[in-house]
Each structure stands twice: as structure tokens, then as C-alpha cells.
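Readers should treat all values here as calculations from the given coordinates under stated rules, not as data from a laboratory. On a predicted model such as this, the values are computed, not experimentally measured, just so you know. Cβ atoms are built from the backbone, for glycine too; each structure is taken alone.
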Structure 1
Amino acid sequence: MTRVAPTPLYRQLLPARFDDLPPTVRVLHEREGLHRYRGKVEVERGRGILSRLCAWATRLPVAGRGTIEVEIDCTPHHERWAREFAGRAMRSHLWVGDGLLCERLGLVTFGFRLDVEPLGAGHAVVWRVAKVRALGVPLPQRWFDGVGAREYERDRRYRFDVFASMPWIGRLVHYRGGWMSSELHREHAVIVFDGVCVLCNGWVRFLLRHDRRGRYRFAAMQGESGRALLLSHGLDADDPVSFLLIDNGVAWTDTDAIVRVLAGLGGAWRLVGVLRVVPRGVRNRLYRWFARNRYRIFGRYDQCTIPAPEQAARFLP
């Protein structure tokens, strides 16, 4: 008997429009298993007493700007999200019920109707409240007309915009941000490097020669993919003082990234792990001095070097 693959939640709710969604949004909601993401977020909160009480009841994040870390466990029957904003956790459970996307947040369960709408050159998923229960008690839907969300893509990054306000209470929360979907590069680790730096290009050539398993892919920071990855991990996309390694959805920088890359080559290269006995602060200060002075010491090219045709598939645009 042929096994029929289960249908993901979003495809169940948007059967005719799911394929219109941008790649990062589709990927996020189609992947089965546990996956982790890291990005940037900006959170605004209401200041009134009732606003704070409602925010507490639904475990909403605190105000501020910073890093968001998200762990998503997807099955065909549910999505479990664990978000961490500045050290504070916000967890929710999503499933399909009565044709709605149901989400339990703390003491409150929402039923959202999903729509796909044009946004810029692409499309966004728009969430609108259809029903709400608090401790199992139905609440008037009109109270929640100011609650909703959008999921979309910009600069090849997954983006979210979540807002919640209520009559007589005002704003509860408004948070927005995004991250680079690790699904785009899930089969290979990705190294972001300076495409005009002589030393950096020598490093890439070294890895191409010794990475016989083809484990690594490369993205110049001057390219679209490299820039998006740097921005999504909080590094200066115009002049980073560190190169970036994305491996299994986790970001590594400085000497930790160098050690991990070399160890990933296997064989005797794993011995470089002994460098970890040197205090991280000491080795990173030395590395960053070289990084800041890389053009003066090693020189630079006028433009990014072009990979050989037989290696072009290992470079991201």
C-alpha cells in the first residue's frame, strides 16, 4: 500500500494558495521535525495596567530591540513554537480546528482565519481573529479586531509582523522582525566571506581544495545571500570584522567558526580543536586585529573573484 504523505497545517488551510507563498514562508511550515532559527526583533508594549495584565496572561514579550531565537517543532498535526526574546520565553501551540488555525497562548486560545494577500512583489499570509476563548470561555470576537499577524519574505528572509490591541485597553504588543531560513541551505554548511579580500579568497581556495566531501558552500558578503545572512545574524554587512559560518542552522563567528570549519574537514584537521584551550577572548582579539587590517596587510581585489565553472555550484548568489 502506498503511504500518502500527511498535509502540513498551512497547506490544509490554504490548499489553493499555499504555492503562491514565498519560499521562506512555505519552507517554515512544511518542514517536519525540530528546527531552530535566530534573528532580530523589535517589540513595543502598551503601558496601561489592563494592557500589562492581558500581556501577562498571554505570555507576550517585553519591550525592546534585540535577538529572537525560535525553536519550531512541526508535525502534520501541530506546530509548537518556543520563542525567546531577551531571555524571556514565549511558547504557543498551533493546530487546525474548524477550518481555522488555532493557537494557544498562555490562558487564551485564538482561532485565526488565514488569507493570502499581495505584498510588494510577492504575497503574505495574513492572520485575522475569528474566535477567542479564555480558560475555555468564549469571548466576543469584536474585541479582537485589532489582533492579527502577517508572514512574508523580504531580502530572502522570513519576516513576521504581529500586532495586538483591544478596545478600552489600547496596544498590548507589536513585534516585528525576521530571520534567514536555515532551510535554504540545510544540506550544506555556509561560509560568508569577503569577496574582495585577498586573504579571504585564499581561505576559500584552501577549503575548496581540502573539502573533498563538498560539505561547505560559500557566499560573498557583497552578494545578495551573503549580505542577508550577515544582517540576519547581527553583523555589519558592509564591513564585518568576522566571517560567518552557518552550520545546522546555528551561527558561528570568529575563531570558533575557524575551528569548526577546519574540524569539519575531518581527518587530521580535527586536531585544531586543541585551540579551544586558548581563552576565547585572547584568540578572538588577535583574529579581529587581522580582520580589521586585512586589506592593508594582504591587499584587496577590485571586484569579487569569479569561481571556476566546475566550482560555481558551491557559491550562492
Structure 2
Amino acid sequence: MDFGRFFIWVFFGLVVVSCKTKQPDDIEMASSGRFVLPAAISLTPRNETNLNIAHEGMIYVPPGKLDILDPKTGEYATVFIRGFLLDSTEVRVADFREFVEKTGFKTDAEKFGNAAVFDMKSRTWGLVDGARWEYPQGPQAQKSLENDPVTQISWFDAHTYCKWKGKKLPSELEWEHAARNGQNTQSTYSWGEDWETGNQINGNVWQGEFPVSFKNLDGFESVAPVGCFKSSPMGFKDLSGNVWEWCDNWRFEYGQLSSGDFLTSTEKAMRGGSFLCAPNYCHGYQISARSFTTPETSLFHVGCRCAKEVE
């Protein structure tokens, strides 16, 4: 397999992989962009009614204040979020299959011909030919199950899917507001402080010291079917662990919110951590953790969930 120029950067349990010789001409590539404060987010309070509405497969997150911690400075920034709807679970393989069958859509991984996979035997990352949403670890490995979260989708793929559903990707500030149950708490996880309750593990993450030891206490070596673990008080599943989730916005620093002077970025934000995250290496599944990668990147531990604005 010809990898061409093959680069890997590791951060929060995530790799960014670039394979220049595999890049097709018809992929819509975005080299850079700037964070734009969405209309649903403001820096000052505003009057808004809690609508408390329902939508199939989605949960209404009420409007409210969100204090966010800048991990670099240790200082807080404050924003105010409008009420919105968010999928109760990550997008499943079955959901994405319906989209593909009805539209003929091809993912970026399919266009490239390969995608990034972490090999559990060698404990190394690499590009695997034929890895795609149906076979996230490659065609020689097990086919993804219909109730698994869909992975090996780029930001472009996730954005297109959500748009087809009449939805959108959440901004990472909306995502954090939902993970904090719309209450501006500073808990570590969406359900509180404890990762384990008795003998029960509350999320699908790496059990052991990454990457040298893996205990597999929950029975899932990679993804788990959506909804297997503890719900947040609002009813969301897998906000911590299982797979990283694409967010809509470009990378930015919290300190730029007040000035509005955002730097140009080449990376999109992701939240929630994955089954590869462990505290000794990254604590990506805590609510405040952030991660970023380029929007054409496809990885076997990255998926999405969709949001929807309300009138």
C-alpha cells in the first residue's frame, strides 16, 4: 500500500491522518475557516421561553447560561445558549445506511480509498485500504452492526447527513450545554462525578493504561451499540465515551469570544471522547475536553449526532 506522505499527530486520543497520494480530485476540501458565533449563542442574557417541546428521537435542551473553562488559562468565559433539540443518541449505522441508499452518497473515506484505524494487536495507527462506514476497521474485519454508531465519516459527511435529515451539527458550545443538562453545572461527566457505579462502568472507554494494557471490562473492544451505558439526567446516551462527535464550528480559543477576533483554523471541533480514551493518555470523555481535526479526516472512533433549531 502506497501511503505517500503520511503524517500522524496524536492529541486527546485522536489522530489526524493525511495521505497526499490518495486524495481524489472531487473531494470538496476546505483548507481553513474562522469560528463564527452562531445566532443561537450570545455573550449577553436575553429573554427566551423554555418551550419544552418534543421531537422523535431528539431531546429539547432549554435555554440557559453556560460558563466554560479555558484549559489553557484556567479562566471562565460565559455564553448564553438558545433552546434547541439534540439527538438522544449518536447517529447509527442503520440511519446512515438509509441516507446512502436513498441518495447514493459516497463518503470521503470511500473516495480516498482508505481511512485511519488503530490496530489492537500492534497498538499502532495506520491507514487501512477499504476502511469505510460499513467496514470501519477494513474489509477483512467485522462489518459494522446496524445499531452501532456510524464511524469513518468525515465532517463533510456528517454535515451532509444532518442537512439531509433537516438538521445540523451542533456547535461545541451547544453540545456542552446539553452535556451539562442545560443547568450550567461544572460536573465532570453528564451524570455527575463517578465513572463507575458499583460494578457498573458508565461509559465505553479504554479500561487499563493506554495503549499498553486493555482489560475490556465492559465487553466492547471498540464501539458499543448506542444506548448501552448510563443516561444523562436529560436522557442523552453516550455523551461521554463510545465515539468522538463532530461539531459544526471551526477551532477557536475561549479567550477570543469577548474580542470576536478569531484566528483562521484548519480544524473542526469534536467532543465526547471515545473507546480509546484513558485518563493516563487523555481524559477526552470529560465534558470540558476538546479535540480537533481537519474536516476531510475519517477515523474509526469518530461519528456524530445531529441538532435542530426550534422556532
Structure 3
Amino acid sequence: MLWTGPVGSGKKTYALALTRTLFCEKGEDCTGCQACHQVLHLTHSDLFWLEREQGKNEISVEAVRNLEKKLSNAPLSAPVKVAVIPEAGKMNRDAQNAFLKTLEEPPAKTLVILLAERTANFLPTVLSRCRPVRFGALSSGLVESLLVKTYAWEKPKARAATEFADGNMTLALQFANQDWMDFVAKVQVDFDRALTGGEDDWLQTASLYDQMEPDFLEEKTLTAGQRKAEVAKSALRIYAGIWNRRLLNQDSIPSNFGSLPPDQVLRSIQKHLDIIPSYLSPRMVLDHLFLELREGFKKGEIVPISFIESAVQI
């Protein structure tokens, strides 16, 4: 199966819940058997959770072949084996090709679940062998309920986090992280100023975020390139949320932005978010976004600009 959807839409949580259902020793009334604990801690012998190696940008063919060897064996204690690849879109081309036979004819008693934000990074041959399931953003009511019942948040704080997160449970939980909230406030100020100021403003902003080392990344083991991509993606997700609230009239649009429709702004931000990471550097993506939006605000509509044209103008 291939489950796709935005960050925070519950794909990993549901993969673990499904695995617990298959592995549980007690059934519906289980309060936490050994198998369930092992699943939640990713230590169960029949659960194979394939992550990227630390410091690597992609999942290699060697990692996939190692997984295939493990799946060729019979289950040790559970009725089935379950393989989950949380960042399946990070499999390189060779890894995807190597995995085709397993996807088409999985070993007996084997369930394979690929998780990704979108399908664009997959080969057509992979997509044709998977059953697609689309995860949408969570409803505001569900996010608020989870924060109150599961995480014991007070209702006012849960409601504020829900409004901020726009259906993204991961972002809602970040509401308790002051370093993250400081970053959110900074993104809104910096990006709004970059889009309405002079050329120096947006060049300086793109350069700033390309070199930034925010506190919320301190504990993550990432390469320099991955850290740059993570900062850019985080900033664009935040700014997309800001413009989504402006689109829904939940936040006002500053008067100096002109008459550019907010849905066009939102589509442009999402387009650039989808590009990261790619063969383009995060700095180039931010430069291109600022240029496209600034021109759009001047003209009242966004006219797509190629990356070659933007490189010449920059």
C-alpha cells in the first residue's frame, strides 16, 4: 500500500495502529500487551521500519535489498510480517527498481506500507504496484480533541494550537515548543517584509534562512544540506499556513500587499515547498519564490517564472 498525505496527517500513527491490530495478543480489550509495546517502540521482530541512514539524503538500494532478505523469512511470532518505509519517497531510482518484485509479489504473510507526502517522487512502475490511500489534513475538531484527551492540554491552549496548525497534528504539538513559536513569529515578519520591501530585503531574507541554525533543529542529526532544506521547508510550511488563514479570512491581509488573490499566493508557496528537496538548492528555491511573488503583487496576478529567468534576474 502507498499512503500519501501532508506531514501531520497521521500516516505513521495509523501504520503503527494497524500493526498493533495485527500483532496484538489480547484483542480489543488490550491495555498494553508485550506485542503492542514492542510495536510502539519499533522493536517487534516481525515489524521492519526502514528509515534513512543518518546523514544520508536518500534510501539506498542496499537498504532495500537488506529489507527484502528479512521479509523472505517466515514471521517469528506474529501472524504476518509488516514492513513500513516512513519516507518511501526518498528511495532512489535504483532502490525503487530493486523493490519492484517484492511490491508485485510480496513474500507470503507480508504487508508492505509505503508512506510519503506525495506521489511525484515514485516511478510509474512502483505506483502501478501499490494500492493508494490518500490522507487529508485532520479536522480541527479532531486535532483539538487529541490534544486535550491524549496529551492532557488545557482547552484554551489546545484551541489556539489547532487554529495555528490548520489540520497538521505535528505542527499543533510544536505549539508547546517556545523555540518553534519564536521561529513562527519570525517567519511571518521576515517573509512579509521581504515581499513588500526592496530587492535587498528579499535577498537578505533568503540568505538569512539559508544560513540559519534554529534552536528547534539542535537535536536532529542532519547534514549541512539537510539542515538547510529542513529550515526552508519549515519556513514555507509556516508561511503557507499564514496565507491559508488569510484566504479563510481568519487573519487580515496587510494593506501594502495589494490585490493579489491569496489563493494564488498559497499555490505559489506550495509549489516551491514541493520542490524542496530537489536538485535545486533551498536558497535558489527561496530566491525564486520571492521573485515570483513580488512580481505577482506588482501585476495583480502571478505569472510563473522559470528558474533560468530568475537566476538571470537575481
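For which of the structures 1, 2, 3 does the calculation of distance in nm of label points 7 Å out along Cα→Cβ at positions 146 and 162 return 1.8?
1
Where does the value -16500 come from, among 1, 2, 3, when helix-only ellipticity at 222 nm (-39500 (n - 2.57) for each DSSP H run of 4 or more, over all residues; to 500) is the thing being computed?
Only one of 1, 2, 3 returns -16500 for helix-only ellipticity at 222 nm (-39500 (n - 2.57) for each DSSP H run of 4 or more, over all residues; to 500), namely 3.
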